[in-house]
Structure P
Amino acid sequence: MVWNQRSFRLMPLLLFLLLALPGSVSGDIVGAHGLAMTGTPKYPAGFNHFDYVNPQAPKGGTVHLDARGTFDSLNPFIIKGAPAAGIGLIYDTLTTQSLDESFSQYGRLANRIDMPADRRWIVYHLHPKARFHDGKPVTAEDVVFSFNILREKGDPLYGKYWADVVKVEALDPLSVRFDLGDGQNPELPLIIGQLTVMPKHHWEGRDFSKPGLEIPIGSGPYRIADVKPGSSITYRRDPDYWGRDIPVNRGQYNFGTIVYDYYRDPTVSLHAFKAGEYDFRQENISKAWATAYVGPAFDDGMVVTLEIPNDVNQGMQAFVFNTRRSFFKDPRLRQALAYAFDFEWTNKNLFYGQYIRSTSFFSNSELAATGLPSDGELKILEPLKAELPPDVFTKAYTPPTTDGSGNIRRSLRTALGLLKSAGWEVKGKQLTHLKSGERLAFEILLYDPTFERVVLPFKKNLARLGVEMSIRVVDTAQYINRLREYDYDMIITTYGQSESPGNEQREFWSTAAADIPGTRNYAGVRSAAIDALVEKVIEAPTRQDLVLRTRALDRALLWGHYVIPQWHINAYRVAYWDFFERPQQTPRYSLGFNTWWVNPEKATRVQRYRKQSVPKGS
């Protein structure tokens, strides 16, 4: 899942059109300020602001943030080019997702939503005040244009997300209707609301499929103020932003200027933060968190470090096998190689015991499969029994475990047994397939050199099985290109998940996505059973059904051994120079950085300290 003042505006003509729509009757139509996946939204019509914001938060101040790698495009919607960090700040969507509900959407560009109970269609009514940055109104034609161009020329994921949309049409200048087929995809109306709306008048006559650095026109809270290709991009808050006072935006987008500075190396980036060259940092490297956040600025109380707990679905970070490669097609081989990864030793010696082993594709959420399948899960899985691994039904999935001592002889013996059953045997210290004579050698592709310290012990253990693994570190642009073309044997990636899985699961796991360049089916999963389970998740009519169906999908994926699970953490590790303020309540499912603001007195104090005390490059 990715991610108004309501005004019950209903012209007589529009009322006539709605009452005449096929399959709907008066009273069947729900006119709403927002939609929930199941039940009703938390926030009622007429709400003033979300609970996790400070509606009186002051505006202003400059914030420097870091980005990794480089960028060469201001078009984030296509598979070509590396888009600039923060580019979404210049755009608006039809609706906005609240960050303290599993999945509810509230009007942003849309100030009212009409939909029948069977969810076969939806009409979004645009806010009459909505304007693009060039002053032109946001119209239904812009919505239709944006939907069509993203589906036709955008990243393939849009086509997957919106596969069930039958038709989109403008009913009048401010109303747009989407026909959604048979209504068996209850999430689809909410997903449509996540549509980024672009100006038709800007893009007509331009090639949308090509990356470039021409500044696009949006309608969002920020405008692009400066672009230094590959180096930095600056956004400035638009004081005339049309939506600054609508409920979903109140108390958010408080920073006056946001600058993203690019760093190619994470170590250089950390030093730059400590030197005061940027202001806020989320740390993802446990060693750095345990050892590097020290120095005069920390001792003097000028830099704050916090761990902020969350309930965010952590998905799955893992070593991913590319099953398009012939040597990774056998699940027994993939299962065997998992015994060479010693998480317990890695966590103890490299991560200072900070991480939790992931045992689900939906870690840290109620969607994760645990223990043996429940009766409800079995009812979903039984019709697919002939196509699923037997272990799905009889065993609780757990990845291989060790005592953390580094002695994994028992694990390696288990691995050798699995390899033998798959037709592999160690000959002359090299794992060899007995029939083909093929020797198992593969490459793991990385873009972040800090992962080498994780991969090297894994490589050493694989060598004890006779497996040769080489490590290749490439720059971000090359990595993105190779990922899009599935030009790798193994990668490390994270499957991010929402609290309400749906259409994006096709992008992750479906047979249809396996051979389309640019999808996130990185493992090349091709399974009729998993295809069927994905559709069941998408069609889940209630939250209870969604939980059961997602757990069933989770089991099928885990026992398919498409990945070697790594780890997750259920807290944000953040460090920042002490001039930020934030609301008392952190949203349950996000850090909510857009709700923070700058304290000008503290900012002056920090600026003075940096000039006097912080040597550049420290």
Structure Q
Amino acid sequence: MSRTQFETPIAHHIWDTKYRFKEGDRAVDADVEDTWRRVALTLAAQEVDSEEWGARFYDALCDFRFLPGGRILAGAGTARSVTLFNCFVMGRIEDSMDGIFDGLKEGAMTMQAGGGVGYDFSTLRPAGTRAKRTGNVASGPVSFMRIWDATCATLLSMGARRGAMMATLRCDHPDIEEFVAAKHDSRELRNFNLSVLTTDAFMQAVEADAEWPLVFPDGHLEGDGEVIMREWSGSEVAVECRVIRTLPARELWQHIMRSTYEYAEPGVLFVDRINEFNNLRYCERISATNPCGEIPLPPYGACDLGSINLTQFIQNPFSTDAAFDLDGIAATTAVAVRMLDNVIDVSSFPVDAQAERAQMTRRIGLGFTGLADALIMLGLRYDSVAGRDCAANAMRTIRDAAYRESVDIAEEKGPFPELEPEAFLASPNVIPLPADIRDGIAEHGIRNSHLTAIAPTGTISLLANNISSGIEPVFEARYRRRVRQADGDWMEYELDDYAWRLWGELRGEAKVSEAFVMAQELAPEDHLAMQAAVQPFVDNAISKTINVPEDFAFDAFESIYREAYRLGLKGCTTFRPNPVTGSILSESGAESDRRCCTIDREAD
């Protein structure tokens, strides 16, 4: 269904301040159509028939049917040396002063260019241990994270794009308890999101109420002690690790859960599952994600993102014969895959190693946004079996169309260089694909190692006239939102949800459909069930936050994470209002102090 371009003042504001191309005081993009044309023609220049593909790319962008990641909208075709990639994971941090500050420099360069960054700090020696080579006493990962945090804050003060960083630490690192508690002080690490790399062995130890050893690779430590074999960050195989101390697994689990309950961090990443379902598990190990968690990446990995706007593919909304235009979704998906693939070839990269990894794997992350509004338009509750089945069917359609197009592009332009067809076809994500896709991969290869992800899409969803964000439910039918202006001041907007507004236009009735279910009405298990329904069709990951009320019981809260593990999810993030971080959004417009990954971030 076609709509006028900007139906809300905030949509125009978002475009004007974030995505409109300007040179000094002169606006190069006169309107959003100019923005779409700029992006379409830049990406189509990579095609033999650039005129035809330029028209097709522009058509996909029209009416916000396809929403590329924010860096693509802002940077493509501007001739500026910027990255069009929103998300990066940086290289392995070597446990030396040179290695640490080299990593810091690369991160600063990436953030200054507009990219969000993820780091695994598990490679740094625990506090108080002596290095085998120098005898120096380590200050521990958290102490160095503070330097990264200060660097990010400095870049922000220089006018860089709002900073975003993810820090991970293994659940068996000796400093894990300090890491878990690092943000209990409201002044600490405000530019980081934190996630614990949780292994299958740890979850099994929690279940069995067993002792849990905290360890570090023995080759880095002075002295002797008990040694066990463990897989470790930065290593492709298990290594000898020194047992520093042990504690009950449930005690550590409760510490993680209590911190998350009271301070909204850290999140939990099920790292073994991430690697098991990695299409490139035959040649890489993952121990970190981008800042919002939807893209697990290897060292120097990068991914460009985009989202299909499901609200634009609803036929006869709010009627008894409302339906998804699945053929339209598939057709737009195919065009979007080609666009995102071309982004890899036109983007700048802050670090050479990032460019090399992007070219070797050609990862993209295509998903959907506007799901909750689309379900409302179809008359389906977000927390219903029918709603989950519908969401899964939409994501299956996107997955299959994306993989088919990637095979077609591989036949035309060649597959990604690190493809090993037999190993790739053995991936748990690839085995369930339709036979024609698997046959195509075997014959022609595939252009992109990964194709699907569901990002938070906060800002680009506002751009698309305040559709619901990513996979999330509608936050509130009507609420107020503060947005920072170009001069640094704040302006408050009153926002109506897209489906709510459309209902009024089409039906004009005060009584709304029972499908209008809001976030605060949903039980946590409904959030998990939706994430689990869609996960089988996502080869990267899903950014999802489970909102729980402040008076939610701790035992019930803790069970959310165990259920997430049981359901086979790759991670879990919750948010409960608390004195340190506040609330994500409220009807009065108040916002969280979680600076790096709030609801207003574009897909990064």
Structure R
Amino acid sequence: MFGKPRQVLEIAGIVLLTLTGSVPVWAGSSNSLLDISADGKLLACSNRDSGTVTIVDPQTFTKLREIPVGHKPEGVTFLGQTHQLAVAIYADDQVVFVDADKGEVLGRCDVFDEPYAVVSTRDGSRVWVTLEYPGQLVEIDTSSRKIVRTVNAGSFPRGLALSADERTALVTEYYTATVRFLELSSGKEIAAIPASATDNLARQIAVHPTRPKAYVPHQRSKITAAHGEGSIFPYISVIDLPTAASPPDEKGKRKRIPMDSFIGNLVTASPWEVAISPNGQQAVVVFGATDDLFVMEVLDDNYRELTPIQHMNIGHNPRAVKYSTDGKWFWLYNALDFEVVAYDAKTLSRAGLVRVTENPLSDEILRGKRLFYSALMPMASRRWIACSSCHPDSDPDGRTWQNPEGLRNTPPLVGLSWTHPQHWSADRDETQDFEHTIRGLLMQGRGLIAGPVAESLGPPNKGRSRDLDALAAYTNSHTVPLSPHAKSGLSDAAKRGREIFLSKETACATCHHGPYFCDSNPASKPTLHDVGTGRSDPSEKMPLKYDTPTLLGVYRSAPYLHDGSAKTLRDLLTTSNAGDKHGKTSPLNSAQIDDLIEFLKALPYEDPQPAAEAAGLKKVAR
């Protein structure tokens, strides 16, 4: 009944199968914020804001237990056929192992930094984990809970899937949406399927159970457009995986399916995760900024690939979707409603709802976070763009945009409450001034203030809208994580670099001083500097002086300078510092530059807030 059996070929160390019959080709594990045990009896959900993992009975739609695991858990996976779990704890740099039946933490494995996706081998003996920084894939033995191997995995990897034979890993780069094929036995990269230069924010990859296809939800950021209907677009890329007829040393084909025109002119934003049904005939994708999902038929035509079945409105900020093991249900996670919801995969009717955690945020912060992640009115009229489209989870998007005022590199939001004013040109002295962005060409929203808006740097907009104040409170709430390069204190090289940084000869600390390594503070008048970069941008409309950015977290926030012209820290100190405009670095030799870079990478090596408070510095109230 299955036709001819598949022939097995081995090419570049991968077992590849011909495309006749129905034996799975690439049906391995895929990363998600949700997972269901192999026997279908338990569902696990990681709760980023609560720092917990919740265990649900998917048959009775009841919450069984909630387990504290650490700060900002992301990916979760059951270990083989067991009820044990591995959870990637993004902010604690750990993979935590949990007994889902007992609700106990079994152990922890320290990793270098930012574990995001985690998937288990079929026998549960190993888990593979992507480390977003510094760009690695690590193999962990689940019995000893220790790292066995570390493999280079490109730049900022997030999404992860294993092939059915568990000999190959598919990894997506977060900021480029490139898909890399890694041979696990050797750790070598077999192939890379690049995306368009505009593609980014690829958090996840899902593989088809029987066909050589993978599906990557991601965003397209057209940086030359500064308006909502031309800058941000939602996509699913369908990747043709290597087969006997198309070996991995040939570039795979990639089809980009625009989700904003998938069902008529219905615009969606922030595709977060996609799931493929066990029979391979249906798919679901959730959109974190428009609070909806598409149910799709998966076509076996190598052309259209996906066709719509139904659009559904759901809860706030959906971030995950997962099919049950029998394919009868799919579960989705509404992250800012703190609930998981089950839908019948055939009738698409809602079957059950479970609140997985209580709101751990204040009411004001929750309201502000919902607004920050929303591409709906009153935040945006065209549904393409939310604040989170460029600043997801307080991170930058790795892009330099052509804004109306000129080129502007997207900065991270960490430490924002201590480093006002805002924008590279310091043209906004309060976060509430972003009402101008909401109402402007970029988002084209109705806005959060009733009536006219005070000009930036003019009378305060603070206190004029409860919602706007809530948005500001959330935006200003992000603290600065400690650098992974200083977990054991400053290295000898970093100590030498600190002396160079603080020296009168380089004068780096003239502008980058204090606990936040900048000369900006909400209580002081903006201090702007001409560092020579404004003259290279013919589109610049503002005065050619710029606010000093904090150096905290600079190790992972490239590119640098307002125009993104410095691609690396070395560029920042050498080729992008003509005339020694930001630190007198030209007299430094190569070894001294190396030491200075090591110091910059180590920032922050201690929590800056106590020192800021002790120094009498002030942060914004909200």
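Derivation of every value follows stated rules applied to the coordinates shown; laboratory data play no part. Quick caveat: nothing in here was measured; it's all calculated off a predicted structure.
Have a look at P, Q, R and say which one yields 0.98 for Rg/Rh (Cα atoms, Kirkwood Rh), for residues 311-462 alone, as calculated. The correct label is P.
Upon calculation of percent of Cα pairs over 45 Å apart from the atomic coordinates, which of the structures P, Q, R produces 21? Attributed to the structure labelled P.
Given -11500 as the derived value for helix-only ellipticity at 222 nm (-39500 (n - 2.57) for each DSSP H run of 4 or more, over all residues; to 500), which of the supplied structures P, Q, R does it correspond to? Of the structures listed, the value fits Q.
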